[in-house]
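These notes open a run of structures that come right after.
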Structure P
Amino acid sequence: MKPRLSMLAAALPFVFTAPLQAQSVASMEPVVVTATRVEQSLSEVIPSVTVISREDIERSQAVAFEDLLVGQPGVEISRYGGLGAQPAFFLRGQDSNSLAIYVDGVRIQTDGYGSLQTGALPSPQLIDHIEILRGNASSLYGEAVTGGVIDIHTKAGNGGEPKFYATATMGSQNTIDASAGVGGRVGDTKFNVNISSMNTDGIAPINAAQALAGPYGGYVANPNAGGSQARSANASVSHDFGRGLEMGVQESYSYSNYQYDDMSGPTNYSLNTYNQNNLTLFSKYRISSEWSTQLDLINSTFSYQNSESLSPSSNYANTSDTDIVKWSNIYKIDPQKTLNFGLDYASQSFNDGATPAYQGLPGTILETRSSSAAYVGFGQRWNAWEFQANIRHDDLRVNQAVTENAAQDFSVNTGLLGFGYWLNDKFKLTAATSTGFRAPAVLELYGQYGNTSLLPQTTYSNEAGIEFFESWGNVRAVRFSSRTINYITYNPDTYISENVALVNNQGWELSSQYSQDGLRVVAAYTFQDPIDQNGAQLALRAKNFGSIDVSKAFGPNNKYDVGVKVIDSGSRTDGSNPNLAPYQLWSIYAGMQFNDEFKLRLRVDNASNENYQLVYGYNTPGTTAWLTLIYQQK
């Protein structure tokens with residue numbers, strides 16, 4: 001019988017067995033911006049933040065973005081099939097439509113139901129690092145950020161001469177994933193250009209036995225579905241004009257498709273196609289030694305198309321076009337006090353291609369959503385104390401012009417107050433309280449099964465933690481709780497979105513990082529209790545989950561490394577379907593540094609071939625193997 005990884009909680013203090021050194025927080029810790037919108041060392045951050053570094057990404061050999069997040073504190077992933085299938089993200093038990101994903105400062109768009117359009121996220125091979133901010137962040141980022149923020153930073157040109165880089169992965173399911181790019185600086189101009197491509201046969205998405213025996217009965221699964229492709233290209237260039245002025249442009253394009261089984265027979269399938277394009281013009285100007293300002297003009301377009309192989313008349317598409325203006329400022333009052341403030345504006349128009357057919361309405365249904373916001377944040381360090389305060393005001397309007405329903409307006413104030421206190425140069429206490437909200441989406445209000453009486457959901461969050469820092473790493477324990485009033489959910493019996501009076505979650509996040517003498521240990525475990533007003537566990541969310549990753553580097557200049565990672569999750573509910581069983585996934589990996597420029601990595605995931613499900617009725621991969629070659633010009 002496999003040992004349960006909930007024992008991991010007892011293993012976290014392992015790092016305290018390392019010899020303590022008369023040294024404070026490590027000087028090489030990462031710099032983050034997500035928690036305050038101002039650059040900070042990770043040890044200075046009050047809210048809970050995790051950084052996934054480029055080294056972590058290379059070690060994971062992930063082909064899908066969501067696989068990078070598996071096992072992180074407070075983060076759960078579900079996916080309706082294998083590579084290329086649509087994932088859902090849950091942060092601290094909040095729904096996937098209650099968090100924000102940013103790619104190089106551009107927020108990933110949502111559809112008419114408020115669902116994140118994650119079908120065209122960047123390839124892991126093009127990502128430099130990821131910051132995960134857990135908890136209520138509406139006062140920093142606006143509406144529908146009560147679970148947190150996943151902030152993706154892709155590779156960018158460095159400050160030196162241009163360098164080439166490339167990565168190629170081959171693996172199970174005839175998967176080939178490759179990327180290449182070049183970036184650097186020529187005179188006063190920085191640039192970066194990269195491309196990526198992924199092809200896979202995938203796995204059959206639908207569990208054949210459950211399709212035949214399911215509650216709707218008699219569906220025949222298509223064993224040939226599950227293939228996926230993805231392409232992306234990114235380019236950025238900026239020029240330093242001197243006197244504190246830098247201007248630039250960045251464009252990113254992502255495409256993906258996924259052959260989805262619609263359970264209408266072994267010869268029929270749906271091809272889901274996603275296209276995302278972001279164009280950003282930016283200007284940074286240092287007004288004085290204390291005050292810097294930045295203006296971003298962004299256009300983001302997204303399209304999704306569903307194509308039925310045997311039923312072309314059922315094909316539909318939806319499109320989205322968003323214009324964004326962001327004006328942000330950082331003012332350093334003195335070395336210990338920082339003020340940040342700004343204005344955000346977004347105007348989104350989109351068309352859900354299914355709406356005309358469902359509602360019997362002619363022509364194109366144009367749905368709109370606009371928002372404007374003003375925010376201010378303040379941070380201060382005073383002796384052993386740290387202080388953070390954020391307030392924000394958001395005005396939103398949602399409308400579907402063709403209907404007789406009036407547009408709805410929402411005006412909301414949100415805030416965050418946080419404190420940190422250093423007991424000494426190694427131990428830090430933190431506490432934060434915050435408010436946030438999610439407004440009803442257009443189709444939740446006006447769709448075929450819309451409910452114009454929906455109220456915005458409001459979330460109140462609290463957390464308190466203790467963190468220990470040493471030269472070899474850190475240990476952190478956080479107690480968190482959230483209370484969501486007028487929670488917006490979908491009723492499967494009536495097909496209508498409705499408000500639920502109350503949803504609660506509370507629990508602990510334990511995390512630890514240790515790195516010394518070639519030994520590396522990264523561990524995390526989350527205990528939570530996400531329940532509705534009747535005490536029922538929220539769907540697809542476990543009460544306990546986590547991971548432990550142990551590796552050892554050895555040989556001349558640590559040329560080689562080997563490691564093992566274990567992912568553990570407790571049982572979950574899935575609506576009226578049977579409960580999903582707990583699971584435990586073992587991965588083993590190894591790497592070799594050929595020289596200063598080439599690395600070779602090998603990884604085997606789900607080494608024990610665990611049979612598990614993230615969503616009832618959908619398959620997950622068995623044992624898979626990946627071989628990756630990494631090149632970075634020196």
Structure Q
Amino acid sequence: MNVLKKLFSYILTQKALALIVVVAIFISNVAELTIPFIIGLTIDNILDSIETGNFDGSLVLSGVLSIIIASLIRNITHFLGRYSGYLQGEEIIRKIRSDLFVKYETSNMRFFDRHRTGDLMSRATTDLEPIGEFLVWGERILLQAFLTYVGIYLILLSLDITLFILIAIVTPSLLILSYWISRILGPLFFELREKYGELTAVITENISGAQIVRAFHAEDREKRKFDQQNQGYMELRAYAFKIRSLFLPSIVLIVNLLVTILIYAGGVAAIQERITTGTLIALFTYFIMLALPTRFLAFSLITYQRVVAAGNRVFSLIDDTSFTEQEMIGYRVPADQTPEIQFDQISFQYSDRPILSNISLRIKSGEKIAILGSTGSGKSTLISLIPRFQEVSNGRVFIRYRENSYDINDLDLSTWRKCVGFVHQEPFLFGRTIAENLTFELEDSTPEELNKVLEITQLAEFVKSLPEGVDTLVGERGVTLSGGQKQRLAIARMLLRKNPIMILDDATSSLDISTEASFLEAFDDMLKTSPMKHTVIFITQRLSTIKNVDRIIILNRGQIIEEGTHDELIEIGEIYPLLWKTQENGQVDIKITLEKIVKEREE
């Protein structure tokens with residue numbers, strides 16, 4: 001990827017600021033290069049007047065005033081260019097960071113399967129730091145160095161051809177050395193970025209999974225893993241620093257050699273009277289002026305390699321469209337109607353591993369169904385196709401409103417997803433208040449509506465007992481709540497939206513039997529009194545949850561092996577009656593039992 005070309009496209013979004021930077025730095029450099037010329041001219045005028053015995057103080061005054069004016073112009077334009085460069089760089093970084101966040105928000109679930117959270121965080125934070133530094137001052141420094149070099153070269157060419165030839169001979173060594181070092185540092189900085197992303201991922205995983213680490217008493221193992229990553233990162237940084245430490249003194253050595261040669265050549269030119277004394281002093285000043293931009297140029301080349309490494313990681317994500325969720329602008333589904341859902345011979349595979357195979361299933365409008373299946377049977381994958389969290393590999397999913405049928409890919413995704421409520425087994429809560437979690441993305445919920453969904457989910461009394469009620473902070477990921485409270489709060493958040501389609505993916509697994517029974521009773525009452533029909537899909541491990549559903553679907557290895565009502569399956573089913581019998585004998589968690597039944601049946 002051409003990182004410089006990509007950065008230039010962002011610079012073009014700030015054309016006004018970029019133009020101010022270029023013009024201001026150009027004027028600043030011209031003024032700065034004029035000062036030694038004025039000094040030399042003033043000295044020559046003074047020496048000439050002394051030789052003739054006709055000293056004119058106005059020559060000194062005019063020279064001093066000219067230097068002051070040039071210095072003021074230089075300082076004002078330098079400040080303007082520097083400040084404009086800062087604003088430009090910060091605005092571009094804001095735009096890149098925004099584009100990266102939009103990428104995260106618009107990518108499908110496969111994107112997050114492929115990238116670890118810590119690495120994504122690293123790309124949005126630390127990877128942007130060298131890019132930001134380069135945009136804030138690197139662009140200005142490179143422009144200043146270029147203009148300084150061109151200006152001094154032209155001055156030398158106009159004053160003495162010998163001096164110009166000397167600088168033209170020595171300067172390429174700087175470019176050759178810089179190019180050679182950049183070839184070494186480029187891949188090194190990229191590897192550093194990758195290792196830092198891995199290091200951040202380890203830290204993020206251990207913070208997010210702190211309870212699991214402690215539950216398995218794996219602190220020492222994780223410390224060793226972190227120490228290994230940390231040591232590798234440190235050693236690589238030390239090697240990169242060694243290369244830089246060798247590079248910069250080499251640049252200084254060449255610069256000092258260049259200045260020494262030019263001073264000698266300039267002295268010889270003055271002795272031979274090819275140039276005047278004032279010109280010689282001006283040349284000494286120009287020679288010294290070469291040192292600073294040369295060092296800046298060398299440092300910028302190192303910084304640019306860091307920018308290339310970080311930019312490749314950032315822009316490769318922004319430009320990668322393979323995981324972009326295509327938000328189709330199609331049929332805008334009505335929010336007050338419940339459609340029929342039809343899976344037509346759909347299949348799904350993940351990384352060449354088949355998950356679902358040739359499933360056909362029709363879910364009627366307002367129907368309440370339950371999906372059972374052993375681990376890896378494809379339950380969660382099947383329902384994730386409804387809100388298009390995943391895309392089918394083969395087959396089609398149809399949505400039917402009255403007489404009109406639509407391919408799910410032809411629906412307006414934003415309006416369609418608002419029709420589908422979803423609660424996972426491990427719900428995500430924001431580190432905000434209970435009310436903010438409930439009303440997330442909603443703007444017109446009333447206190448009465450909040451209280452109603454809290455009552456349905458058996459949370460009303462608990463929330464009232466809190467000192468700040470619904471304004472109580474739940475902590476990051478709901479850390480201050482129990483597993484059952486988090487699940488019920490996530491269910492309440494869905495109920496508040498009154499979605500036509502409601503999906504509960506093992507969403508009551510952390511509830512005790514009594515609380516679950518109370519919730520299901522209140523939930524059924526809500527469905528009966530609702531002004532519109534709601535399609536409800538349960539994925540559960542408890543048969544008590546599904547006793548009163550309209551239909552039961554049993555999956556195994558990505559295929560439907562039994563389907564029907566509770567009574568129908570008890571009468572004609574092969575697996576369900578055995579499953580129900582174990583439930584009556586006190587079995588609560590059916591997942592292991594179902595796996596056992598299916599295995600025995602296959603044998």
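Observations on the structure shown:
- Origin of the derived value -0.93 (log10 I(q)/I(0) by the Debye sum over Cα atoms at q = 0.29 Å⁻¹, for residues 382-421 alone; candidates P, Q): P
- Among P, Q, structure where log10 I(q)/I(0) by the Debye sum over Cα atoms at q = 0.06, 0.08 Å⁻¹ as derived comes to -0.31, -0.58: P
- helix-only ellipticity at 222 nm (-39500 (n - 2.57) for each DSSP H run of 4 or more, over all residues; to 500) from the coordinates reads -21500; which among P, Q: Q
- Read-out FRET efficiency 1/(1 + (r/R0)^6) of positions 54 and 430 (r between Cβ atoms, R0 = 25 Å, to 0.05), computed value 0.40, structure in P, Q: P
- At a computed 16.7 (Kirkwood radius over Cα pairs in Å, for residues 366-509 alone), which of P, Q: Q
- Which entry (P, Q) yields the derived value 2.2 for distance in nm of label points 7 Å out along Cα→Cβ at positions 86 and 134: Q
- When FRET efficiency 1/(1 + (r/R0)^6) of positions 278 and 502 (r between Cβ atoms, R0 = 35 Å, to 0.05) is computed across structures P, Q, the figure 0.00 traces back to Q.
- Read-out mean count of other Cβ atoms within 10 Å over residues 518-525, computed value 15.9, structure in P, Q: Q
Each reported figure results from applying straightforward, stated rules to the coordinates on display, with no laboratory input. What you see is a predicted model; the values in this text were computed from it and never measured. Cβ atoms are built from the backbone, for glycine too; each structure is taken alone.
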